[in-house]
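Listed next: structures, encoded as structure tokens.
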Structure P
């Protein structure tokens, strides 16, 4: 490393943010970038640690010490080349990834880890600003045609990699715009949609064809695609929303989190075709589910002008430090506070919702809860136990269910004749991502189940290698790690 003693000389420094009272009045990203000098100092904190465990912490295998070294030396263009050699879309992961690489950072054993995610975001932003990220169409075309179904991060990564191999790639998206959950599930204050649009322009200039408002299985049948394309890659995600089957679940005022977030993102983009718009303005909102989606609902509710916001989590409150059974370099389940949590509201842990309460008109007016505890038994999974005498009625007129997803929709698997597993994910071999139907592959959440954006990109890159090998007999596309450093 260029600064051997950097980790001793510099403390971790994160981006600052706009004041809460200011930022909840709009949906713009609210982080304030560090200066280039500060970023170089943060790159200098990366240690010459011998075995960079950050590599194993990152599902993409990003060459983190290498691009940190380039940042420290001020060679941003080379840093961008190194970063893009393993990650097609660092502008997404640099904003949205929970950064398992940082939890695996050697420096993080007894100090604050290197601010890898923020460095990553700044590398790609500088690269776009300097014009270094340009479309590089393949020199030759193979003549092979591939259909990618779904334009989330897995589909986009698979499409770009396969296009680089010279194949003709068409991406089918059932929504009006490309991006999947990046566009419709992530609030603009975390990812402004212009960030997606500029990358899509690059992909289009490289020769990828995008067909939106095309619901495969309905607007176009599977047999049609199989006859038109040499291979099909299913990247439709895990989109079946988890329900809460308790009394009152059908009351007006009980909504799925993703329906709420999607409608808000559409409204911000200028869409006006709503039959009924889901808004939290002047509502007493309770968000059920303590993950990232629940956090996004909290931040969106604040911006819409909710009267109050409460967040329920059925799990007990985590510890602030690493649990003993999750030592470094593993990802620890510890207490985390998102930017949305800091904007206000109440968080309640170890609580279960028993019933939604409505008025005579079918409108939600409250809900009933009970406190719970988790009983650990040796050799068995913890069991949930209700604590008697803790029942409580909460007044509310909007509930958002942020409970995650149970698996993939059945339409695509049934149309293509591919098998699904007991978790309702598409069955595809770990060795090559192929399904039981020749020429049909699957990657991302539709295969893996609900997961991270960084995993989706990784799966998209890997399935591309195997599809290329299936079509051509062999492939030079990478499985995990660098391939063509000169390519940005």
Structure Q
């Protein structure tokens, strides 16, 4: 999760002025019902009430604003923006509406407008820390980190226990390379609404980094796939301090992570985890080991797939790709429910400059699971590209396939982390603002020595980024072809 990208949820608009609606119910009473329905996620019911109010009072600002909130929650930010702009044209002095617009403009990469809306929300309600956090996210989108931090310092002055402000501060500090204070603030991620309740009650002691030579430590993969892969590098360091490490992770990752040095067993059901003396989250390990930019454990590969699966994929690729060509894996879209997916994901057709740069010198291999049906027509532009998703049963299967490639080109998803952890050459196409782990203004990564970063020059600017990547690919392919070698077991 990233404060630089996470969208603040739209808030409820202020109560409307009284007005009559059919059945002698006031508009205020009707909209109170609509707000209750919205909070209960009965969006169809809430929208119907708003439509009834607007049938009688077409310019009722609060009804328009609440419809905007409903549209935002229903995944229609364009409609939400239109409705909130109409509401503010009638009543411009409602801070929460400007704050909602700030969040929505960010989703649509209309970042200068997001900053303007965020500033107005803060002007109207300067003592509201939520508005300051919201504005900080817009500044972060522009990589105006000093302005973002200033907003967050003010928010924390108003409420030192504001978990979202603490997390946003963490990710700005980590992006700037200030890892020491950044890790301290990063622990607040577990106190945000999104972070609370991720783990069941665990009765072992929280691990503080101490040696437990006769005991067992439980490590929990607590965030997304990419985070789990990134922080799995610390597992051998934990294993050196205790008798045994057990790992809690998703079923899709168990086979691959179970091969990491020091892991005694992997479990994806809580009731199967054996007794243990202490526990911690994988994402807390950088903090517990006092990681700095200079001490990141970045030896690769630290993940290794099953050699038999690697050989199976090498034979499979010999069948489906043209011999003598470089093999390039591509991943262009992420999990649709990810809060940043609208800004990080692409359509396959947008990667056509890469296919043109390959010019018969490379075969493309899809790493998408699933392969989006909407992208099927664009696949013809990419030599040898086929849908392999049915064969990618888990992360170890995907890792074996990646190990047979010469290069992986991916947006910022778990595929970049997986390729980097395997020690494979990987190019990561990052949106602006990039996630904290990619730092600022760098083309390399201290986390993954084999990674190259391509960065948007401005929010939403994929065209110049892809032109840069295509030029780099043309240069890469101009060199003598070299077959990918299996990753050592």
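Just checking, which of P, Q has the largest value of distance in nm of label points 7 Å out along Cα→Cβ at positions 283 and 451?
Details: P: 3.3; Q: 1.6.
Biggest value here belongs to P.
Tell me which of P, Q gives 22, 54, 23, 0 when you compute P(r) over Cα pairs in 20 Å bins from 0, in percent.
On the way: P: 22, 54, 23, 0; Q: 22, 49, 26, 3, 0.
Value 22, 54, 23, 0 for P(r) over Cα pairs in 20 Å bins from 0, in percent corresponds to P out of P, Q.
Can you spot which of P, Q the value 18 was calculated from, given it is relative contact order in percent (Cα under 8 Å, 6 or more apart)? Please report the intermediate quantities before stating the final value.
Values: P: 18; Q: 13.
Derived from the structure labelled P.
By the measure volume of the Cα convex hull per residue in Å³, for residues 419-474 alone, tell me the structure among P, Q with the highest figure.
On the way: P: 64; Q: 73.
Greatest value across P, Q: structure Q.
Suppose you compute helix-only ellipticity at 222 nm (-39500 (n - 2.57) for each DSSP H run of 4 or more, over all residues; to 500) for every structure in P, Q: which one lands on -9000?
Values: P: -9000; Q: -13000.
Here the read-out was taken from P.
Bear in mind these aren't lab numbers, they're just calculated from the coordinates by the rules spelled out. Bear in mind the structure is a predicted one, so any value in this text is a computation, not a measurement. Cβ atoms are built from the backbone, for glycine too; each structure is taken alone.
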